[in-house]
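Several structures are given next for inspection.
Every number in this text was worked out from the coordinates using simple rules, so none of it is lab data. Computed from a predicted model, the values in this text were never measured in an experiment. Cβ atoms are built from the backbone, for glycine too; each structure is taken alone.
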Structure 1
Amino acid sequence: LAADRWRDVSPDERADLAMRTAQSIGCEAGAWVRAAVAMKSVGPDGQDACTDRLRPVLQAEECATGPIATLRLLFLTAQALRSIGKTGVPEVSVGPRMTHGQNQIHESPFGSPSSFVAVDVLPVRRLYDPTIFRGYRATVRCANTGSVETFMKLWQEECQQRPVSEGVAVVLGAGNVTGLAAADAVSQIFEHGRAVLLKLHPVQSSLAPVFRAALKPLVEAGLLSVVVGGAALVTDAISAQEVTAMHLTGGEETFRNVVSSNKKKLLTKSITCELGNVTPWVIVPGNYSEKDLFFQADQIAASIANNSSFNCIATKVVLTSRSWPQRQQFLGRIEQRLESLPARPVWYPGAVDLHQNATGDSVSNGCLQPKLFRDVHRESHPHWFAREWFIPSAVETTVEGESIDDFCVAVSQIVHDLPGNLAASVTRPDGMATHDESRVELLIEHMRYGVVAVNTWSALAYAVANVPWGGFPGGTIESPESGLGYVHNPCFLPLVHNTILRSPLRVWPMPPWFPWHGKGGRLTEGVAEMYSAITAGKSGIWNLVRMLPDVFRG
């Protein structure tokens with residue numbers, strides 16, 4: 001079996017296979033995007049409902065979350081494996097160091113004082129991150145091992161042991177984002193050393209030929225088989241003696257159904273999953289410049305509109321201070337952006353009924369426009385806070401409290417009562433008073449989420465591909481929260497606690513994932529071509545230069 005031979009393949013040979021796979025994806029990127037756009041252009045009646053105005057928006061989104069994300073993951077995987085072959089551990093942006101939490105924590109309800117081993121994985125200079133993700137920093141926080149030396153030893157052991165897990169993993173792909181299934185398969189093959197049987201979600205069954213072509217080097221190596229089918233296929237696959245692991249990306253209900261239907265068969269298998277999240281975005285009150293305020297509002301609007309909110313980290317609850325003077329202006333900007341966008345086909349199964357149940361409104365013409373509902377509270381509308389609604393809607397809820405201390409305490413209680421612990425975002429103003437800044441930092445450090453994003457959408461942590469992605473530690477089979485284990489941890493970091501992703505309050509130029517970006521489709525295509533050129537051994541600099549006119553015209 002290829003799975004048996006795979007464990008004896010050197011890190012350099014694995015890196016070569018990852019690079020060949022990335023080059024194959026570069027060749028098939030156009031076909032991948034076209035197939036994904038076609039899938040998401042169909043309304044509930046089965047007819048194409050995509051308008052000329054919407055099509056370039058979908059092309060930009062599908063290129064970013066499909067080929068670009070997978071290209072980046074494969075390049076970073078290859079880079080890490082080659083570094084392991086030379087030095088024993090991957091090269092990172094900033095190496096391991098001991099960090100300590102806020103020393104005032106004993107005065108707050110947020111938790112206990114703690115220390116971590118911190119590792120920065122962003123920016124990646126070879127991929128021009130200082131230009132594309134200018135000012136961004138991703139710090140992975142790992143459990144305190146007592147010293148950096150001890151951590152390095154554990155990290156080296158992880159790099160040697162984890163990639164040779166052996167066996168076959170059954171990967172049950174998600175239906176909402178086309179890049180998820182491919183990334184899950186890549187993670188199992190290169191990070192865990194398993195061959196993969198990838199069963200696509202029924203919604204994505206039409207993409208099976210595209211995935212087989214894009215991931216052809218893995219298929220030809222006998223390490224990947226892409227299949228379509230139903231529950232019977234899953235049961236048969238899990239029952240196979242060669243299968244040693246199962247990974248699912250999807251909803252908690254689906255996960256529970258799979259586990260309960262195959263309970264005995266799964267007793268000896270490794271089980272991991274990435275599930276949903278009622279994703280909060282906290283707006284710390286303060287004095288924002290109009291440009292900063294509008295940029296942050298635009299980010300939230302884009303995070304609601306993206307992929308019709310059929311994302312596990314689509315913003316669902318926006319938390320503001322009732323006494324914040326800029327609240328009305330901020331919410332008005334979000335609503336203005338959302339109202340300016342074209343309605344999208346309701347292509348995800350069940351979304352029409354979900355929308356009617358959540359809002360009481362019917363769906364006309366099979367399309368929906370994203371919407372933010374203001375001043376919604378758990379006491380009067382508990383359903384918004386009790387589950388993840390896979391519809392293009394979010395709610396804003398206000399928090400009482402005149403001081404930053406009171407605001408942070410109230411916010412911590414609200415967000416930790418929401419289902420899920422995958423990711424959250426916090427917007428905070430520049431130039432805060434020292435005490436207030438310390439309190440906000442305390443909140444950020446002790447939010448129990450797999451990723452806490454500061455001044456940016458948490459989805460960027462998934463997009464950069466080397467941030468370990470999964471729920472906050474502590475989930476169990478019986479109570480998985482947002483998941484068990486991690487996907488794409490190509491740096492093989494051990495004892496991961498969570499990641500804090502930080503961004504400037506306002507970035508320029510406009511991110512191409514904003515749906516009103518006039519050149520988003522051209523820019524995402526350009527990034528895909530640049531990454532493809534880099535995986536082929538070129539510098540990619542001329543690809544970057546060719547994008548500049550569209551950057552300035554966006």
Structure 2
Amino acid sequence: MKRRGMVPWPAESAAAYRSAGYWLDKSLGNHLWDWADRYGDRTALVDGERRLSYRALAIRVDSLAENLLGLGLRPGQNVLVQLPNCWQFMVTVMACVRIGIAPVLALPAHRRRELAHVATESEATAVVVPTSWKDFDYEGLAHEVAARCPGSPQVLVLGEPGREGSVALDPLIGTVDDSGPLRAEDVAARRRHLDAVDVDPEDVALLLLSGGTTGLPKLIGRTHNDYEYNARRSGEVCGFGGDTVYLAVLPVAHNFPLACPGVLGTWGVGGRVVMAPSARPEVAFPLIARERVNTTAVVPAVAQRWLQAAGTGPADLTSLRSLQVGGARLAPEIARRVPAELGCALVQVFGMAEGLLNYTRPDDPPEVVATTQGRPISPHDEILIVDENDVPVAQGESGALLTRGPYTPPGYFRGGPHNKRAFTPDGWYRTGDVVRLHPGGNLVVAGRSKDLINRGGEKISAEEVEDIAYSMPQVVEAAAIAVPDDELGERICLCVVLKENETLAMTDVVETFSRTSIARYKFPEHLRILPSLPHTPVGKIDKKALRAEFMTL
């Protein structure tokens with residue numbers, strides 16, 4: 001039985017995906033026990049000094065799943081999960097999917113407005129948070145949100161409960177593992193009991209949140225079938241195997257580190273996942289050295305910080321084989337530096353929580369890796385590049401990207417009127433990205449359809465301006481935004497963060513842009529030097545905040 005508000009794939013598409021072997025008709029919770037049976041005593045998860053084998057992980061997941069049922073939670077319900085990167089995050093997520101409860105994955109940076117919205121929209125029956133983290137009272141916020149929601153969701157907390165009505169999470173997970181006091185027959189009996197819970201692989205397994213820079217998050221319902229394929233196929237494309245040691249350095253509530261290939265892609269092949277509490281070089285680099293991490297995923301802003309740190313201090317990154325960079329477009333100037341300065345291969349990733357994933361491949365020429373954002377992972381991924389009238393553009397021209405496929409749901413969960421805007425009647429998802437097709441078959445992201453600067457009728461890609469800005473040696477981070485202008489409608493404002501002790505004048509900008517073949521009307525006309533740029537919870541530069549700050553230039 002599927003949740004109210006889920007938009008199913010057309011029957012003929014679903015049949016094709018099964019026939020091709022993409023959809024395996026098995027819940028993610030059952031996949032976890034398959035991995036535990038296959039990989040047993042191998043280390044699945046590392047968090048600080050705690051190390052969990054695949055079997056220990058599955059046992060803890062089942063313990064929590066059973067106790068969630070004991071609290072009165074039931075299959076078909078949704079639970080809001082807002083935890084930082086920690087082993088309990090993954091146990092909680094997998095315990096929910098084990099019994100047909102969909103975790104709604106909120107980022108640690110979300111606050112009352114976002115949480116109240118998604119808790120209400122999803123009709124959450126419980127909220128799972130840390131008591132506090134980074135000096136913020138998550139427990140207090142959870143109770144505020146729960147009090148405003150229909151049904152008064154239960155509040156489960158990681159840590160010692162500090163408010164009446166909170167339920168401690170750790171005792172529900174338990175302390176038993178492979179060597180603990182629980183007898184094998186008890187583990188088997190509980191496994192059989194939970195296996196009997198009816199979980200439809202075509203139903204929503206988890207709810208991701210849209211990661212845009214405008215409006216409240218939308219709910220993205222990912223099914224057991226499509227999300228397992230998402231992770232498995234990503235792992236195949238990226239060459240994941242039993243020797244993979246993956247550092248989860250971005251918030252794991254985000255699609256990128258969770259399943260692209262991420263945690264789930266690593267577990268599917270018996271690799272090891274290392275949880276990082278922060279992406280800061282002083283935190284991540286020692287973990288890479290200690291655990292001999294060989295792959296990880298970051299956003300461009302983190303990649304730039306790592307490049308800067310690797311060039312200014314001692315860092316043992318010799319185990320690192322590949323660095324995935326996605327979440328926002330990576331400037332070619334930065335991309336070219338990764339192999340030489342970090343000593344690993346760069347994998348550009350262009351994807352979205354709504355589905356479609358593109359990766360550059362190991363056999364792509366270096367310049368293709370540096371200047372394109374990859375190609376789709378599945379033979380059944382369909383893409384269209386169209387003009388403003390939904391007419392396909394000529395080969396090599398830029399246009400709006402539409403897509404559909406075996407892991408791109410044909411509608412937002414309870415999307416209502418928004419689904420009519422975001423999806424065509426025949427199921428194509430309007431990604432909002434402007435792309436063109438490279439002669440080699442990869443996609444080149446020109447920007448967002450809402451990230452174009454309209455200067456006197458000339459449409460200018462902000463990313464194109466930013467790419468040139470990154471070629472200036474003084475620049476650490478750059479964002480081009482539109483600012484209102486009475487004469488032309490909009491003009492270009494370039495906002496930059498500079499390296500320490502560096503300066504930049506408008507004359508330097510003009511000189512740099514003059515050395516390129518870019519049209520004069522694409523030159524920045526305003527320059528703002530800032531100590532830092534604002535970022536969204538998923539690490540993208542928050543251009544909405546920048547535009548608001550410089551609205552009156």
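Which one of 1, 2 has distance in nm of label points 7 Å out along Cα→Cβ at positions 10 and 362, as calculated from the coordinates, equal to 3.7? Label of the source structure: 2.
Quick check on the output: -0.45, -0.70, -0.78, -1.08 is log10 I(q)/I(0) by the Debye sum over Cα atoms at q = 0.10, 0.13, 0.14, 0.19 Å⁻¹, for residues 394-529 alone, derived from one of 1, 2. Which one produced it? Label of the originating structure: 2. Computed over structures 1, 2, relative contact order in percent (Cα under 8 Å, 6 or more apart) reaches its largest value in 1. Each of the structures 1, 2 was assessed by FRET efficiency 1/(1 + (r/R0)^6) of positions 186 and 466 (r between Cβ atoms, R0 = 41 Å, to 0.05); the largest value belongs to 1. A value of 16.6 was derived for mean count of other Cβ atoms within 10 Å over residues 202-209; which structure in 1, 2 was it taken from? Source structure: 1. Among candidates 1, 2, the computation of helix-only ellipticity at 222 nm (-39500 (n - 2.57) for each DSSP H run of 4 or more, over all residues; to 500) that gave -12000 used structure 1. The maximum of distance in nm of label points 7 Å out along Cα→Cβ at positions 314 and 514 over structures 1, 2, that is, the highest value, falls on 2.
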